[in-house]
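Colleague: Please find the structures below.
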Structure P
Amino acid sequence: MHDFFPGLAGVPAARSKISFVDGQKGILEYRGICIEELAEHSTFPETTYLLLYNRLPSQKELDAFNSDLSHHRRIKYRITDLIKCLPEYGHPMDALQATVAALGMFYPQPNVQDAEANYWAAVRLIAKLPTIVATYARLRHGNEQIQPRDDLTHAENFFYMLFGTVPDPSLARILDVSLILHAEHTMNASTFSGLVTASTLSDAYSVISSAIGTLKGSLHGGANEQAIKMLEEIESVDRVQSYIEQKLAAKKRIMGFGHRIYKVKDTRAMILQRHAKQVCEHTGQSHLFEIAQEVERVMDQLISHKGVSANLDLYSGLVYRAMGIAPDCFTPVFAIARVAGWLAHCFEQFQDNRLFRPDQIYEGERARPYLPMSVRHSQAQL
């Protein structure tokens, strides 16, 4: 008799040196460096380099990496034409997944275990995902595509391509920190999805497209979109208590709370909470932050004893909304960051690959006879 673990909960599926999480103590490390230090001192490209190569780059290496990223931000006109053909009412995650899959056709990888080919695949994906997201976000509303600028940082350039203005340095830094916090998180659903694809020795573009499809779900990356909808639905601080009590009584999920791994408050949520307060004050949307704070207070009062605390989704949605990013683009922004971790796991899988082929527990009937159509017809008349 086989043991059964629904959702593979607690079942190690891979050995990895990329990130570490302790949900009981609220610890998260990328390649052994705690997330607090990276959020304080690093940048998204530097953190990405760390995830990919297991070390912080020298200044020369970082400059070269940043240069490669900035010079590969543009997308081919046929990719832009493809985006123009997508329905304007579609979800941006579907547009991103379809475009990334198509992107791989322009940059074929005959040997997916070649280190140099994988470097350039990583550069293209990291550099072009923000362009794809910004392009669809603008075109669907009838606005012109804004071409990237090589002189801007990764975060600045994404903001510029979305809105046509260079962000205030403080906002750019908050966006950069958010990308760092979302860049990697061990064996989550989208990373596992990408690993399964990588284990077939499919190319990096297919791996990332697969992971994007998994990230779209409301129980994974889509949770921050649902969290901001909840805050806007509540409308005011004085409605929080009754709203939460009604939801809990109906056994409904409170988005932005709880995590399969964390039994204490998500460390990333604590970091982004401070930045969310700053950006909400900067953009005149403090009321949403105040509602979020009250939601967290009420939730702590009612169910924190169950190990359910605020997670990153509660505050990431706040940051993006305050910056003017549409709620259905929150998860694509998540993907712009998480592509770093997905690629790190993809390349780690390629190094010592074994095809994922799990088993199942069959619970259906056995040895059933094939019934001719005449017999099935007769039985249906009874």
Structure Q
Amino acid sequence: MYSVLPDLLRQMDKIISLPSISSANKDLDMSNKPVIDHLATSFLSMGFKCEIIPCDPAETKFNLIATLGTGPGGLVLAGHTDTVPFDQKLWSVDPFQLTEKGNKIYGLGVTDMKGFFPIVMDAVKPLLDEKFKEPLIVLATADEESSMLGAKALVKLGRPKARSALIGEPTELKPVSAHKGIMMDRIRLLGESGHSSDPSLGKNALDTMHQVISELVKYRNQLKERYSSELFVIPYPTLNLGAIHGGDNPNRICGHCDLEFDIRLVPGMNIDTVRAEINKLVKSVTEPSGVEFKMEEIFSGVPAFFAEENSKMLKTAEELTGHGGVSVLFGTEGPFLQQLGMDTIVMGPGNIDQAHQPNEYMSMDMINPTIKVLKKLISANCF
């Protein structure tokens, strides 16, 4: 029925079947080692030299650098191996089994973005007999969805090195020339519990958090007024109040409360400055109430991304796809690969609207065009 090769779908099914959730919630977080091991075995069988690199002292998170060919220059094809958590009850198919239905393939991470790796394999296989004058490097990273731990480890390592890089995030095969930055933080309030019949017996952390939230909403409006970039469909920074946890019983004064939020930053915003402003804001609420607070970084942050001026990679991708460079609202590992000195763009199969959703899917129509473009990019950069 499809022109997609069965081997590709088998590879897709295998990688989807290996859970690799990363989360700020330690109860949900897991190692990506099974995915990395599978990819290493697959790329080794194709003639790549593979290096598995631990990213944390406990050696639960790993990156893979798979290299075909030698020398300076070349091309990096990059993706992350982790997925977000999921709610089984909201899925109508098995999240850990590839399901074909209605010209779509379903599975957790099929679009964002474990499914990119089997597509890369299929693009490379017909080229294995060619002479690689410059290396092709496939990069598989850890924890993009939670901490960017894998990308940060690469910057610290100073590798891989190449002339150009493509990150295969789902962009409907449109080259991304810019995206917003992102930071994630947690505000922890510690009050004093006591019997709810007498409010004077304690310090209610939930009451104080209500005031903090009110101030954060005001701050969100201030950011909207202070910063703007017409590069983006939503031209202002956004602040999302994502999760709140506190207390333990209705008849006890709430002794503790945590709030988790993210901010999507536009150009001109400094992450450290934003954190300092929020810290001052929270302190203005907690000091009068006597409630203790601290801020914790869930994700230290990644700045806004721009392709290099006169980027050769962007120009080539625009010519191959017929799409001009676009701006997106989500963050990627792009700024980290740029720190390694690579001409970097973001472009891959699938649609970001399907990411982080129940019944995540990729249209089958995206696969062969992606293979075709990847072949041409490899030829342009490695032959």
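Colleague: Of the structures labelled P, Q, one was used to calculate helix-only ellipticity at 222 nm (-39500 (n - 2.57) for each DSSP H run of 4 or more, over all residues; to 500), giving -9500. Name it. It would help to have the intermediate numbers written out before the result.
Modeller: Details: P: -18500; Q: -9500.
It must be structure Q, since only it matches.
Colleague: Looking at structures P, Q, which one was mean count of other Cβ atoms within 10 Å over residues 76-83 calculated from, given that it came out as 14.8?
Modeller: P
None of the figures in this text is laboratory data; all of them are computed from the coordinates on show. All of these numbers come straight from a predicted model, not from anything done at the bench. Cβ atoms are built from the backbone, for glycine too; each structure is taken alone.
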